Structure P
């Protein structure tokens, strides 16, 4: 049971015994840190309303959904996994799953390397005005709509009017039909993904770099370390916990492709689907053609399950590398 104890650091405190009930320990934690929990309460409430309550809709994946009865009144599917059969028995199931995982893994891996490299280079800029201008230009693409990026891509890769083909023909080379060859597009998508997102990620890593104690660099310099050695042995190790944390968060969304990017750049071009069709675009087309909401819910549930398993795995691996980098 609770027994009152004078605490020099607070006006009220509780001392608990070794064998106290776990519920009482939770209450003690809530009481002793009540001000922190009160401040966090609005965020907790919003998170509950917009992230947990909608999860009731997962039941649609297991029901014969009808709009007039809603997801609570609709009858359960028979068999219960009926809505999953459409996706898993489709000839495209493996293709879209492979593309979703492969493309997002490429975006995370290469995107992280490029972003960290850019942050390290910008951090080395001595002139503060040039540094700010560089940061602004790198950050600007983050605010450009994917629709606008799609227009850029068409003007670059159009067979008849594209800048790249015009340049090639002016130099005696043959045109390339970019929009009919699916093997170019994973790399094109990667380039646009990095161009649009690297600036935002760079800001986060620059914030970490600016917080590193300068005495580390001074000590390394006194020992004769070159600037490159200081980056390799001080800057990069200091960045790694943040890199791992952001990577874990990114892996949690690895099954959820950026629909805006894929639809703006690829659209309904079936010639490119072999390497660019992902679960989100597949579900969108299927839902638009058939209006089968339970099937799309089943595909979304499948995405969530795979992402959950992957984030547990990556978090475990990150914890083995650095316990502070693991999220839980």
Structure Q
């Protein structure tokens, strides 16, 4: 089976076990209040005590004070992924976006600003830093690797997440042949990242590309797990997991509510599970907590699946997941 689990040792000594479903926070796609703070800071406040294992926040949002500085966190998860601002500085939106209003992009956001922000990170909080990837910057994969190595040399006390990007502005997707040809060079990083939208133009193609990259990494003796950015849907996360990815993050859990193995409209969740008499704010808060507990259960199901590769461990869509895995194997030339 391509599905796998890893144990990552952080320089602080903590050990992270994959698969890992990472709730994400980003100002992009959410209103910014008059005081300059993004509405996602409210979601962070509501859920902070339940975020015990992992979360992802953006250095861009820390810099612009859209969320509180981590120095002010009174509670924090075991690991915090710190994105570099590439999502916030691009015109692209992830698949779960329900609003695509123009976002006030900081055209001057650069690697120096990113480094200055990360330099203020509190030592008491174990983190995984993502290399700089401004939305308008494109370069050959070799240059991406070299630049990321130089950048991460500055932060030996935290995990490195190397996010691979298309190589030219005309390219919509990552160049899988380039990645396969340079798989061994990726041994310098703790985690290998790719955005869901840049993996291909169908779910099956994205699964196939994840699988081929995972196979190439393993053949090159690179055990770093694959992190799919922008994928925290209850179904697609499982599909990419079956293809060999291990870490998943996204904003779906903030935009929808997880119910019956699907992402549904939050007010529909309220009517079905809370009651039509409850205030919208209460429904929102309950939906956020519901989603965190759902992700925790799904993560346990993924880990249970790995014991005997039994699709029955999944509470929802077990038959679809098995059929999809068979389709993936067919494209790869046989059962994996």
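Figure out for me which of the structures P, Q the number 1.00 belongs to, where FRET efficiency 1/(1 + (r/R0)^6) of positions 24 and 232 (r between Cβ atoms, R0 = 41 Å, to 0.05) was derived from the coordinates. The partial results should precede the final answer.
Values: P: 0.20; Q: 1.00.
Computing FRET efficiency 1/(1 + (r/R0)^6) of positions 24 and 232 (r between Cβ atoms, R0 = 41 Å, to 0.05) on every structure in P, Q gives 1.00 only for Q.
Sorting P, Q by FRET efficiency 1/(1 + (r/R0)^6) of positions 120 and 208 (r between Cβ atoms, R0 = 25 Å, to 0.05) from high to low puts P first, with the largest value.
Using relative contact order in percent (Cα under 8 Å, 6 or more apart) for the comparison, can you identify which of P, Q gives the largest number?
Values: P: 22; Q: 18.
Across P, Q, relative contact order in percent (Cα under 8 Å, 6 or more apart) peaks for P.
When FRET efficiency 1/(1 + (r/R0)^6) of positions 216 and 288 (r between Cβ atoms, R0 = 35 Å, to 0.05) is computed across structures P, Q, the figure 0.40 traces back to Q. Looking across P, Q, the calculation of mean count of other Cβ atoms within 10 Å over residues 48-55 that yields 16.6 traces back to Q. Figure out for me which of the structures P, Q the number 42, 37, 16 belongs to, where semi-axes √(5λ) of the Cα gyration tensor in Å was derived from the coordinates. Computed on structure P. When mean count of other Cβ atoms within 10 Å over residues 64-71 is calculated, the result is 13.1; to which of the structures P, Q does this value belong? For mean count of other Cβ atoms within 10 Å over residues 64-71, the value 13.1 is produced by structure P. A value of -10500 for helix-only ellipticity at 222 nm (-39500 (n - 2.57) for each DSSP H run of 4 or more, over all residues; to 500), calculated from one of P, Q, originates in structure Q. When distance in nm of label points 7 Å out along Cα→Cβ at positions 248 and 312 is worked out for each of P, Q, structure Q gives the greatest result.
Every number in this text was worked out from the coordinates using simple rules, so none of it is lab data. Just so we're clear, the structure is a prediction, and the values are computed from it rather than from any experiment. Cβ atoms are built from the backbone, for glycine too; each structure is taken alone.
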